[in-house]
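Q: Input: structures, listed below.
Derivation of every value follows stated rules applied to the coordinates shown; laboratory data play no part. Nothing here was measured: the structure is a model prediction, and the numbers come from that model. Cβ atoms are built from the backbone, for glycine too; each structure is taken alone.
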Structure I
Amino acid sequence: MKWLRFAEAAARLAAAAIVAALFLVLIAGVFARYGLARPLAWTDEMAVVLFVWMVFWTGAFVLASHEHVAFDIVYEMAPPAARRVLGALGAACAAALLFWALPKIADYVAFLWRERTPVLGWRQDFLYACFPAFMALAGLRLAAHAVALIRGR
């Protein structure tokens, strides 16, 4: 699927841009604080915003499921057929949990329109909009992984 490869490449490019922006903001903050002795408060806040987006963007759109943190001691000891069942059950349970929590999380993020960031004055619903998107896409990816394991792929 050509469109999927394009979307994955665009997501990786966006993640790289976020990392580059985070690096530049941190360098600017350090230079202003220690080189000019005039700290820039906005750099701290911008670094937090970029870090939040970097974590949830890459977790949802860039990292493959085998690149996420996993506790697989029991899984690795099981025979292949049991691994497939354990993997499918784990993925399905995690997907169900994410989908179950998604409406409340989205509702809370929407509620945050009232709150603003302290320095830049940005609406916090925009700041945390990446979290429901992460939950939805991670749930879809986990559900697809569970189906693939059930089908034997």
Structure II
Amino acid sequence: MEALDRGRGSIIIGRVATIATCPSCGARNRLRPHATAVPRCARCKAPLPWLVDASADTFDEEVLAPVPVIVDFWAPWCGPCRMVSPALERLARERAGALKVVKLNVDEAPELAAEYRAMSIPLLVVMRDGEEVDRVVGALPPPELERRLAPVLGSVAS
């Protein structure tokens, strides 16, 4: 099974698992897509930041979660995408257990990009129960992004 280090304290293993480091105790935890459970550290039971990379094969599983999901349609060559990414990573860390961030590289999944009408990137699609409830096109400064997401995420963004 091939492992790919994605930074952000997580490693992608194969196609369906992510290894996340617990910010509380430092334990490494394997995360798999789950429609009804929120990831917790196996050692200290603290909620884990839920930040995963999806592919065309795993996307449908990854967007099902008991918490709001922000899907980041991005590409490695996109400068504004690289500006939005740290803000999303911070939101995932700060809102561990209450938010899931799914990153989808549009160059690796063009069919999904077309299905979600990702004509411009970065595109953030907010989903609940696998259904789109809002979208944000373009790179917003972190405070503005949090204000923009607050109504659809409830208390998740402050």
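Q: Match the computed value -7000 of helix-only ellipticity at 222 nm (-39500 (n - 2.57) for each DSSP H run of 4 or more, over all residues; to 500) to one of the structures I, II, and report its label.
A: II
Q: Between I, II, which one scores greatest on relative contact order in percent (Cα under 8 Å, 6 or more apart)?
A: I
Q: Volume of the Cα convex hull per residue in Å³ computed as 105: which structure among I, II?
A: Of the options listed, only II reproduces it.
Q: Separate question: To test your reading of the models, identify which of I, II gives -0.54, -0.68 for log10 I(q)/I(0) by the Debye sum over Cα atoms at q = 0.15, 0.17 Å⁻¹, for residues 32-95 alone when calculated.
A: Of the options listed, only II reproduces it.
Q: Comparing FRET efficiency 1/(1 + (r/R0)^6) of positions 80 and 112 (r between Cβ atoms, R0 = 30 Å, to 0.05) across I, II, which structure shows the greatest value?
A: Structure II gives the largest value of FRET efficiency 1/(1 + (r/R0)^6) of positions 80 and 112 (r between Cβ atoms, R0 = 30 Å, to 0.05) among I, II.
Q: Looking just at distance in nm of label points 7 Å out along Cα→Cβ at positions 24 and 88, which of the labels I, II belongs to the structure with the highest value?
A: By distance in nm of label points 7 Å out along Cα→Cβ at positions 24 and 88, the leading structure of I, II is I.
Q: Looking at mean count of other Cβ atoms within 10 Å over residues 48-55, point out which structure of I, II has the largest value.
A: Structure II comes out on top.
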